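Okay, got some structures for you below.
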Structure I
Amino acid sequence: MSAVRLYFHNIWLALSSIAIGMRVTIGHLFTPAVTVQYPDVRLKLPERARNRLYVNIDDCIGCDQCSMACPVDCISIETIKSTADQDLGVTSTGQKKRLHVPRFDIDIAKCCYCGLCVYPCPTECIMMTDVYEFSEFDRHNLIYNYSRMTPADMQEAKEKLAKADAEAAAKKAAAAAAKPAAPAAPAMPPAPAGGAPMPPKPDTPSTT
């Protein structure tokens with residue numbers, strides 16, 4: 001191929017490449033605009049979209065099922081057992097609450113939005129919401145605290161539990177002390193003064 005022919009061939013390749021690209025661009029010039037003017041306009045999310053977690057702490061029974069199901073350990077739960085004189089109420093599903101929940105934290109910065117924590121919850125108190133605008137400049141602000149117990153409430157619950165445990169241990173010890181001792185085994189009669197003759201040993205067969 002001569003130099004002149006190669007020159008014009010390269011020009012043709014350049015122009016044809018531009019024409020192909022412009023054909024796509026010009027085609028979009030005459031189509032209606034589909035750009036969503038976010039944040040003034042927002043797309044409607046699917047019904048089962050998985051975004052920020054929410055916990056209805058009034059329905060939480062402290063079973064720790066969601067924390068155990070989480071693959072990234074972003075849920076932290078602590079519980080305190082209630083005493084017999086405390087009535088923590090029932091959940092919306094009718095389950096009796098027997099545990100205080102002084103801590104229910106979710107580190108949403110670790111969350112992978114898998115939804116595995118939602119399904120094992122027996123009271124359906126944890127759920128995925130459609131809220132996706134929660135960016136923060138400080139990572140500590142992405143740790144959500146759902147417990148409503150104050151430090152004074154936690155201390156009171158711990159003191160009541162310790163007192164109840166101490167009373168139960170004292171009652172158990174008192175019951176054990178009041179229980180009558182088992183009768184002693186009868187004593188063996190004394191041997192005769194001369195000593196009783198030992199019974200003869202049975203003959204053993206010879207091995208030779």
Structure II
Amino acid sequence: MNSTAADIVHPPEPTFYCRQDPPPQNGTLLGFWIYLMSDSFIFAALFACNAVLGGNYAAGPSGRDVFDLTGLAVNTAMLLLSSVTFGFAMLEMARERQRAMLGWLGVAGAFAVAFVTLEIHEFISMIAAGAGPDRSAFLSSFFALVGTHGLHVTLGIIWLVVLMAQVGKHGLNEDNRRRLRCLSLFWHFLDLVWVGVFSYVYLVGVLR
């Protein structure tokens with residue numbers, strides 16, 4: 001039995017690309033993960049500089065002479081509590097409790113402000129004692145690493161305040177949820193970096 005041209009079923013043409021635009025939130029999160037990876041390289045380079053230069057005191061003070069471990073413990077507690085309370089805020093966001101979320105975000109921001117304030121006080125005290133970044137390669141690498149981390153925390157606080165204002169004005173819409181998730185990643189990333197700073201720069205610096 002012969003088949004006519006109309007009876008022949010041709011397979012569909014292969015599709016090599018997506019005809020629909022990807023959801024914008026996927027692009028935002030992917031881009032932010034790429035940013036965090038690039039930031040990791042920056043901190044890795046600063047850690048490497050401190051590892052190489054951390055023993056070059058140029059007849060100046062060492063970490064044992066200038067680091068206050070008691071104040072450092074308080075400062076570390078401020079940042080860790082900030083991270084924990086930010087996690088509580090994200091849980092409240094998942095429960096659709098906007099006021100409770102904003103309250104926890106305010107507490108997290110307050111702990112972060114305390115952390116930055118104590119860090120600035122540490123820098124001022126060290127410089128006043130003659131242990132500024134121009135004193136030795138060790139202190140230059142220390143101020144570069146710890147100062148860069150403090151700058152990131154400061155920018156995170158500004159971002160937090162802006163997002164709290166956005167949520168207060170527009171509520172927990174999808175855009176604000178996505179922004180809060182990105183800020184949460186950034187917040188906890190800085191916490192992990194500080195664990196490295198605390199463990200290697202301060203504790204090892206005191207033991208050298």
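Any read-out appearing in this document is the output of simple, stated calculations on the displayed coordinates, not a laboratory observation. Everything numeric here is computed off the predicted structure, so don't read it as measured data.
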> Can you tell which of I, II yields 47, 31, 16 when Cα extents along the principal axes in Å, for residues 79-166 alone is derived from it?
Replying inline: I
>> Given a value of 31 for relative contact order in percent (Cα under 8 Å, 6 or more apart), calculated from one of I, II, which structure does it belong to?
In response: II
>> Using volume of the Cα convex hull per residue in Å³ for the comparison, can you identify which of I, II gives the largest number?
In response: I
> Of structures I, II, which gives -10000 when helix-only ellipticity at 222 nm (-39500 (n - 2.57) for each DSSP H run of 4 or more, over all residues; to 500) is computed from the coordinates?
Replying inline: I
